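So, here's a batch of structures to check.
Nothing in this text is a laboratory measurement; each read-out follows from the coordinates by a stated rule. Keep in mind it's a predicted model, so treat the numbers as computed, not measured. Cβ atoms are built from the backbone, for glycine too; each structure is taken alone.
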Structure 1
Amino acid sequence: MDNNIMVMVTTERYINEKCHIISFSQNYDIQGYEFEGSNHPAMWTHYADNSNGVCIVIDKEAFIANNKDILSRHFYKFEDVEYSLFNTPDDKDINYEAETPEEFIRNNWKKLFFLKHKDWANEDEHRLFIMDYNGKFSIDGCIKYVVLGRKIFLDDTRIREILDIIVNPKSVCYHKFVPYSFATTCYNTDGYDTFGIAFKIYETIRKYNSNPLYADYEKWLIKEQSK
């Protein structure tokens, strides 16, 4: 506060009201082997209700292109998080020469928003920071696939609930996903990996294809796969 008290007084409020982050996990390397960002066991426990949830895999370049009008109007950074034994930056690393909160943040964004304690390093976090934007982003056309938690994958009823949404013409998800857009995490002797479950979706569709919605979806699916 003593270094630039007039700006610091308003900066905290500005950060709370005007600055936002979205956190992603990304692909990571262990001893030369690449693992997908969806294969963090701890992440499934912490953020996906102990494997009862889902992981949405986003194509970063498609996301940026799809939201370029928003991003072009605001200061943003899309970078890796750095991990340290310290939760806060060293005071000598902060540039206090600023006349406004916006200028202070632009000068110090990396130290302020991309530093995290080393205990979280296993998340391999890739973070989007944006300033002075309170709206939403679109992920339409940016989803590579959806990874279902193991407990969903093992439950026919829940698989059917998902299908009831994506095969319903009144749903905004209608025809946006196909069976091979879904996967689940799988544990084997090599660790965790992502395992496609198109066959499981097929099985459920055929099991309930007396429902006109499912029959229509199967016809559409066959046509899609023939392209």
Structure 2
Amino acid sequence: MDYRVEGQAAYVLHTRAYRDTSAIVELFTLEHGRVAAVSRGMRRANSKSKALLQPFVPLQVNWQGRNELKTLTLAESTGYTGMLSGNALICALYANELLLKLLAVFDPYPKLFVYYQYLINSLLENDIEVALRIFERQLLIAIGYAADFSELEPTSIYFFDLKQLVFKKVATIDDRYKSLYFWGEHLQAMGNDDYASKDVRKAAKRFSRLQIDHLLQGNALNSRGLFQR
């Protein structure tokens, strides 16, 4: 584990109070994945970092430390992305919460980092649903929880086995497990990130939620409560 890291592209996922005037900043970084670092004096009234270390702002950061909890030594904005609001803001908070709950610390996910940037930029343009479905799928791929969409027949119905991550072709649907059944044509479109069809978008939302809920093992997502409100 590197003692000192400089010039790392990053986004803030979450902050929480630490000791009297400091804060622990959870970062999603390009080359090191999730990193937790202390920002000293961040909660002081005259702190410059308080306004800077906010979610969805592209940053370049330095940190040091031999333990898992690092010390942030520099943070600079690399651009102003604009303000998120409404459903776009809730979706961005949802994405941050997923990264916090599902990513291992210090595991690099450079490709996912790029898709996260794509998501934030899309949300700023109010392009919500398609960007979110693509991000969810790329997150599942990054953590090794990806289903194989190949060799599916478009006119067939498939049961999705959540534990084995396989699709099983069926002739009939058991209404007790209706949410686990999908049309082959919808699955093929999802595998190609083709969300032009409303039916595909609905199926993709259900499919992502099934997998994410399975991974969360009953842990609630606070951001979902914001949608309900």
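If you rank structures 1, 2 by distance in nm of label points 7 Å out along Cα→Cβ at positions 95 and 111, which sits at the top with the largest value?
Numbers: 1: 1.0; 2: 1.8.
Evaluating distance in nm of label points 7 Å out along Cα→Cβ at positions 95 and 111 on every structure, the highest lands on 2.
If you rank structures 1, 2 by distance in nm of label points 7 Å out along Cα→Cβ at positions 71 and 159, which sits at the top with the largest value?
Details: 1: 3.6; 2: 5.8.
Answer by largest value of distance in nm of label points 7 Å out along Cα→Cβ at positions 71 and 159: 2.
When distance in nm of label points 7 Å out along Cα→Cβ at positions 79 and 199 is calculated for each of the structures 1, 2, which structure yields the highest value? Before the final figure, lay out the partial values.
Values: 1: 4.6; 2: 3.8.
That would be structure 1.
FRET efficiency 1/(1 + (r/R0)^6) of positions 47 and 135 (r between Cβ atoms, R0 = 30 Å, to 0.05) computed as 0.80: which structure among 1, 2?
That value comes from structure 1.
Could you tell me which structure in 1, 2 was used to calculate relative contact order in percent (Cα under 8 Å, 6 or more apart) as 15?
Comparing all candidates, it corresponds to 2.
Hey, mean projected area of the Cα convex hull in nm², for residues 39-102 alone derived from one of 1, 2 reads 7.6; which structure?
1
Out of 1, 2, which one gives 29, 25, 17 for Cα extents along the principal axes in Å, for residues 167-214 alone as computed from the coordinates?
That value comes from structure 2.
Which structure, out of 1, 2, was volume of the Cα convex hull per residue in Å³ derived from, given a value of 144?
The structure behind it is 2.
From which structure (1, 2) was mean count of other Cβ atoms within 10 Å over residues 7-14 calculated, if the value obtained is 19.5?
Of the options listed, only 2 reproduces it.
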